[in-house]
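What follows is a group of structures, each given as structure tokens.
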Structure I
Amino acid sequence: MSGRPVGSLWARLPRELGDVIRPRIPAIARRCVEDVVAEIGECAEVFGDSTLRAGAVELTRRGIERAIDRVGVPELLQHDSLAEFREQGRAAFEQGLSKEAAQAAFRVASRVLWRSIADAGRQLGLSGEVLYGAAEGLFGDVVEATMALTEGYHAAESGAVGPVEQRARLFRLLTGEAAYARADVDALATAIGWRPPERITAVVFRAAPGAPALPAGLLPATAPADLAGERPGALAGCPEAELGGLRELPAGWSAAVGPPVPLSRAAESFRIARHAGELAARGLITVVGPVLWCGEHLTTLLLLADEFLLEQLVEEVLAPFAGLPPRQRQELATTLLILVQTRRSAPEIARQLAVHPQTVRARLRRLGELFGDRLDDPDQRLRIELALRAERLRTTG
């Protein structure tokens, strides 16, 4: 945004420029709509109807008139100049256009208008500096006007659906993989009466076959939530205060609560919560009760974040165990894990395992034969520990 009030540059342009353009406005408006129809397929479909096309020409004419009326006169209040664009946004929604198509149509129309202004300026013999001012005035207003158009679009959109669908749309917007505009978030948040927090936590729900419907009042009335979609979930700004109702989950339901993240990374919290729920369903994370709090299982989640890479690590690091009988492998693996974790002596490891020290000494000699100098390298010991922990998790599951 330019930082100048809307109309500040228009006001410094010569009035004769506006006088030359004003009689041409109806033709310019028609040309704007023609170019929009030619360049944007969605608009071509909608404005194939002659009545809708005539309405688009009239809205465009009024918008151009509003802009040209500011040439060479004192600055007007911004809300006066933006009201038409809000109306255009509402009209675009009612005509069935997507928000993106409406924004693209406005950019095309602005380009057509600028060409007409430039032609008129050259006919008047205006200097390049004056024409530059006209361009800066027009395109400096494009940002504000596009925002107003979007506001009008969202206002019409919000009025067309109920609060449940608005909450679901906001949830899908924040947790989806596609990029989104903060203006879209703010518009939906305003519609449902939700104040976006700085940090957010995602909740993912899973239902067993035959589970009853989730009870009303489980979540705050304004929380972004989609409980009927393919990926049921919700967002909470303050989990401790807002998620107490999860204790009342009916039989057959479970929930995974992701880590708190900045609002812009809500999709990450949602992704981690989904993954945690899937791991719990496979038995790879032990959960007491129906709610899994990811913050209590970060090490496990990190280890199992990429199971393919983990398999490669286990296969490479624990290759010395290949070919050993299962019982011997398990005994050596248990001893090796304690060794790399604690670096304790044979008697201390023996007490922890409840076996004779001589048994542990024999195992340590065998481990030395299998792993050699790797047992003395801190980096290699970390790799060994990760591989052993991962294998234990997979075996438990």
Structure II
Amino acid sequence: MIAPSRSFLALLLAAVAPGLVPAPVTGQETTAQSATPAPPAKPGDTQIGLIYRPQPAPASYDAEAVPEDEGVAGGRMAIRDNNTTGRFTGQTYALDEIALTTQQGVDAAVASAKDLAGRGIKYLVLALPAAEVLAVADALKAQGVTVFNTAAPDDSLRGAECRANVFHVIPSRAMQTDALAQFFTLMRWRKMFLIVGPNDADRLYADAFRNSAKKFSLKLNAEKPWTFGPLARARGDTPTRSEAMVFTRGVDYDFAIVADEANDWGDYVPFRTVDPRPVAGTQGLIATTWHPTLETWGAAQAQNRFRRMAGRLMRPLDYQVWAAIRTVGEAATQKKTADPVVLVPYFSDPTFGLPAYKGVSLSYRPWDHQLRQPIVVAQAKAMVTVAPEQGFIHQRTPLDTLGVDLPETACKLR
């Protein structure tokens, strides 16, 4: 009997679980393939639309700037993964991308979505804010288009403003703050000092953390608004530095929680508090879907494949767009069809599972269409833990200890 070759075994494993086998390095690969748009759709392809807003080119000094292809690079890798499996099932996929400018708002997003729907696209991935997600979902609700939200963490989208044609890949703010609160509870760090920025998103994050603190019996010993401006963006000492330090005096706390979703000032707080205290929240110790130091459960292979393809590290939005497109591909493989009439109800079926480098299969909650998933708790250069933490149990799955559970949901899918 002739033993199968290693290349055959690798190809077979790649078909069963895309991403578990790294692609061979030939020496001729480019390091920035993601800059090239996805190839045009061919007859018979399952087309998936992506609407996103590229970030402006970073200033030369900004090493942490968001790359211009954030999100779309993850989508292109997902299409490759779908087509890898599709070779064995006779299914092919194509990505149709529309990039909005920073000046274009809700009307442009809706017009772009209608354009994609007019081309027959039934699966639409949005890397857009909450208002645009809602507007697109409402505009397409009668056209049989399913929307995947990959960038709006607003709890209202999973609550009173939920839509039956929207599935949420990005964790809600409640899931993010619950992940941090579980870690604090496990470490017995109970006393919190909440610092809230001036933006609406900051206030929403603070609301989510207050709910998490109550849920896990943490104590908010103090809460103050941030009034010193975008000191993190100033990148230098300013006359307000001493005032910002005095701002933390006289507070008894184990952890400072910063609510700064715009990244204006949160990175300024660590090491500038009067007392030596760690910082968490939107900066410092964060809760996220993906991190460069995540390498277990096959994630190292995904990290390497992405880096070869995009010429950079994979970011959370890349992972979220990847997971949305892989949802369609995985469900189509399991059901042997890409028909939305079959697949859309299956997304939230208890038997559906998405392998996604998190150690468990991910699934969508049927009551609000939120993707259940472990949340990475990490600092800048290291992963600290993964929530849900051990000991937090639930009658369905420990993943439902993160975020709003069925008895508390305000969502009534229509």
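Every number here is computed from the coordinates shown, using simple stated rules; none is lab data. Since the model is a prediction, treat every value here as computed from it, not as a measurement. Cβ atoms are built from the backbone, for glycine too; each structure is taken alone.
19.7, 61 is what came out when Rg and Dmax of the Cα atoms in Å, for residues 111-318 alone was calculated for one structure; which of I, II is it? Comparing all candidates, it corresponds to II. Calculated for structures I, II, FRET efficiency 1/(1 + (r/R0)^6) of positions 143 and 367 (r between Cβ atoms, R0 = 41 Å, to 0.05) is largest in II. Computing helix-only ellipticity at 222 nm (-39500 (n - 2.57) for each DSSP H run of 4 or more, over all residues; to 500) gives -19500 for which of I, II? Computed on structure I.
When distance in nm of label points 7 Å out along Cα→Cβ at positions 55 and 215 is worked out for each of I, II, structure I gives the greatest result.
Given 9.3 as the derived value for distance in nm of label points 7 Å out along Cα→Cβ at positions 71 and 351, which of the supplied structures I, II does it correspond to? Going through each structure in turn, the value belongs to I.
Set I, II, criterion volume of the Cα convex hull per residue in Å³: the highest-scoring structure is I. When relative contact order in percent (Cα under 8 Å, 6 or more apart) is calculated for each of I, II, the greatest value falls to II.
Among candidates I, II, the computation of FRET efficiency 1/(1 + (r/R0)^6) of positions 127 and 311 (r between Cβ atoms, R0 = 30 Å, to 0.05) that gave 0.95 used structure II.
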